[in-house]
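Student: Input: structures, listed below.
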Structure P
Amino acid sequence: MPTLEPPEPLLVLAPHLDDAVLSCGQLLHDSSSPIVVTVMAGAPPVPHEGYNSKTTGKTNAPEAIALRRDEDRSAMDYLGATPIWLDLYEADYTAFRPASGYGETVRNEIARTISETESKSIFAPLGLMHADHLVVSDACLELVVDTTFTWYLYMDLPYGLADRGAMVRRVAALNKRVRLEEFDLYVGDPEVKRRAMSFYASQYGPTRRSFRRAFDATLRGGERYWRVETNH
């Protein structure tokens, strides 16, 4: 398999705050002035009891997301990346999303945001296990044919290690829509990702408890990427 050498500057699209570091931390560290766009980094202006309030200790939704953005900013500073946070709502705030058309909204916001950058390579999630990851992945795949960027997909970590079967099935399904060229495993210094993830104090423990083996393997191991080429 070929070695990943994307045209720079590059931009990584992450469904949630911390996804880019988990899945692409080594690549971000090795790149020059990358941008990380977290698609679902907004919060409804209300008190809310849910995942974010539980992990951050903040019962007001904007305060919970503000804390998570602060964690993300510290990790991005460490990796030399520029964060962009879109004000869309993740699944924790599903009740505050519009009743229909959310995928279209995600696609349009992603298109608008990347068009305002000078990026040459765009990295999107493969779309594993979590509904938000699938929404972002599908939205990006709809944009591939209409943009001039070089598009890549990354394996969602730790999900891809927690359920390898899901990863294989997703790749097979996508290969019916586009052609995916897989690269050699992207490997770097494990200390880089461990250090970057340490800034996400609210997420580190809960994520590791949910995916202990896969999470530990994520911090030790490499990253997986595919280049997207249309079949047309």
Structure Q
Amino acid sequence: MNQVYRGNAYLAEAVGTFIFFFIGIGAGYAVTAFIDPGAAAGSQMIVAFAHGLALLVVVSAFGAVSGGHFNPAVTFGIWITGKIDPVRAVGYVASQLIGAIAAAALAAYIFSGLVLSEGAVTIETSMAVPALHDGIDLLKGIIIEAVVTMGLLAAVLGTAVDGRGPKIGGIAIGLSVAAGILVAGGLTGGALNPARWFGPAVVAMDWTNALVWIVGPLLGAGIVAAIYRTLFLPEADAAAS
């Protein structure tokens, strides 16, 4: 990849991550402000599908430019499979973190401080930062984030990397994120993505339990990527030859 095209890929990762997170974070703020806080199940579903649909769109839109990672855990997994070189992987992660910070900052500017007409809820910047539910400790949080991220990486590798898989744009990838948030949203915030935690954490300056959203997704991505590299991709390469 020449330098011009590599620069385009970095820009696509930053812009795609920005769009993905602004929609996802904005949905979280919106349900806080405009939906009955007691309707937890409905609110979580809205947030889950906002993230999933936004990811579906940006993967489909920018996949041809950068591969459509928008997640350091996905980039890490792709690197383990040998499908991206280390320099490009580092550039992708830097681009994703920049996009994440920009999205979180803009969402905070628009939504933070908004008060319901009844005065019952004042939206705070920290509301966008994933957090552990009562009873979920650091280790449980890491395990939860690892497992739901495994589902995401399986979708990425099975549909976007393995040549035998169905080429269905970002549909499977977006749905895997929505499903992961439906499972983990109430327990860990359901980030499945270190950048989804990092952007809001920088804006709110809140680093509580940071390892959950760094170690968990990277661990889950690493497990699935290692399985793919050692078992599934050699089979795919043999079938293609």
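Student: Thinking of P, Q, which structure, once mean count of other Cβ atoms within 10 Å over residues 92-99 is computed, gives back 13.6?
Tutor: Comparing all candidates, it corresponds to P.
Student: Tell me which structure, out of P, Q, gives -23500 once helix-only ellipticity at 222 nm (-39500 (n - 2.57) for each DSSP H run of 4 or more, over all residues; to 500) is calculated.
Tutor: It traces back to Q.
Student: Which of P, Q yields 18 for percent of Cα pairs over 30 Å apart, as computed?
Tutor: P
Read-outs: derived from the displayed coordinates by stated rules, not from any lab. Quick caveat, the model's predicted, so the values are computed rather than measured. Cβ atoms are built from the backbone, for glycine too; each structure is taken alone.
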